[in-house]
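Just so it is clear, none of the values below were taken in a lab; they were calculated from the coordinates. Computed from a predicted model, the values in this text were never measured in an experiment. Cβ atoms are built from the backbone, for glycine too; each structure is taken alone.
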Structure 1
Amino acid sequence: MIAATHWRIALGHELDLSTPRIMGILNVTPDSFSDGGRHNKPADAVAHAERMVGEGAAIIDIGGESTRPGAERIGAGEQIRRVVPVIEAIRSRIDIPISIDTTLSDVATAAIDAGATMINDVSAGTEDEAMLPLAAQRGCGIVLMHRLCPPEEDSWSDRYTREPEYDGDVVGSVLAWLLAHALVAIEAGVHPSAICLDPGLGFGKTVQQNWKLIAGSDRFAAINYPVLAASSRKSFLGTVTGVTRPEQRGSVSLAVTAMQYAAGLRLFRVHDVSAHRHALEQLG
């Protein structure tokens, strides 16, 4: 079974997910876990976006705040200062959907005004009560991700002193949580076809729980929503391979993508666009 084959990313615009699509990661932050500081300047960020588009990205996902465990929270003003010039510059040069990775409605509003198409909210609209009404009003696509707590309260997957607790199996618990929050979004006026769900690999899960979620990808594919697969370079991959540097976790990231593709997922958020595009082409 394949997950939902279309995602309404904006009024009058759908992303065809009958074939695999790649969301390229562009962090304009000094402290993201993998590429912090590399694309802080707008010119560098635009060049990287152009490179990812050339390599096959269908979406560029731009974030101005790191969501790694223990990360310092960044206010709306600073996030806007970081992301808006980059979005404007990309939009002036490239015709591609742009996602704003934020939990704050003020940031999302500024990003959409600057040319962003959709919202990627790792709090699933729980951190800012204005986020879901904004998505509804602007008609944009929105990613709702599962997490147990905000980054400043979270831990790396292999460093929990107390294992995160889930009611029953972790796959069933995360599925139920996501479906419940999708209903909350719909009640706020978000169109069902604009919703994409993300199991939140690496957020509030141990190494073993992350792998159980990956093994249960077919259960996520069976729901009537697009599902975002987002394991790229994450720490739980390094724990099982012994690879400590995030940028060297490309091979295991590709392996997980292949597993999730085989299970029916078709939307992948990645750092290494070219390698993933090539792998997905071979699998397809």
Structure 2
Amino acid sequence: MRIKSRLLSEVIWVGMAFFLFVCSISPVLAGELQNKLVAESTIEQVMKRGVLKVGMSTFVPWAMNDKKGQLVGFEIDVAKRLANDLGVKVEFIPTKWAGIIPALLTGKFDVIIGGMSIQPGRSQKVNFSIPYDYTGQAIVASKQLAAGFKSLADFNKPEVTLTARLGSTSVAAIKKFMPMARLRLFDDESQAYQEVINGRAYAMVGSAPTPAFQALKYPETLFNPIPGTFTKEPIAFAVRKGDYDTINYFNSWITVVAAEGWLKERKHYWFETNDWKSSIQ
């Protein structure tokens, strides 16, 4: 019993000594860990590099090519202002929507600024900033095939074919509100619209305001059967998971430019006026 008691005392003493040792160095280790995290954050890498690499996908009026081949649009303005406030240049990296999150995770670019809505499934793969905008899903339909259609229920039929962009939240909206309809997916959003224009699909579901723009562009073949949007989605920046220093900066930046009224002014220009349309291809 004496031997067991002595061993127990020694074990307790060693444990206490180890605990005191860890406590004595933990502030140092915590400081080193914090410095390492800050040094490796995306925002620090961008500052050292002098370039903000932005992943995006083209769709009107978020990001488009003008007649000179230059990228313009709401998201382009947002990314340029962000880079300017950081004191760095901006590099846009057009990426197919279906592969944009994998491309971010492999380090192809620093941040997604491309009209990406916050979704629980996406949050398992990336971290989102606070919203800097809100959008929703809308429908543009074929006047010939969808004549007389006025509600989501009209499109929720097995004989109806709908189109959408692969990997977009439009897919989830269709499956939720029109699950009985047939669905055809396209990498390129313009191809999805073309199917409706050519009479090979009843309607296209996409983020507003593009469906409305398409109806105005092709008034003889397209119309908007449901005014406005039928969903509401918060739009945010997306970065690699665990990069909280970068998220904190983006959240602060969004808060400031929103308070200035700058985001509202840019949104109005691109979504509510036609001032820019003459410069687009």
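When helix-only ellipticity at 222 nm (-39500 (n - 2.57) for each DSSP H run of 4 or more, over all residues; to 500) is calculated, the result is -12000; to which of the structures 1, 2 does this value belong? Please report the intermediate quantities before stating the final value.
On the way: 1: -12000; 2: -14000.
Checking each candidate, the match is 1.
Here mean projected area of the Cα convex hull in nm² has been calculated and equals 12.9, so which of 1, 2 was it run on?
Values: 1: 12.9; 2: 21.9.
It must be structure 1, since only it matches.
Quick check on the output: 18, 16, 9 is semi-axes √(5λ) of the Cα gyration tensor in Å, for residues 50-105 alone, derived from one of 1, 2. Which one produced it? It would help to have the intermediate numbers written out before the result.
Numbers: 1: 23, 13, 8; 2: 18, 16, 9.
Of the options listed, only 2 reproduces it.
When you work out mean count of other Cβ atoms within 10 Å over residues 58-65 for each of the structures 1, 2, which one comes out largest?
Numbers: 1: 24.9; 2: 21.0.
Sorting by mean count of other Cβ atoms within 10 Å over residues 58-65 in descending order puts 1 first.
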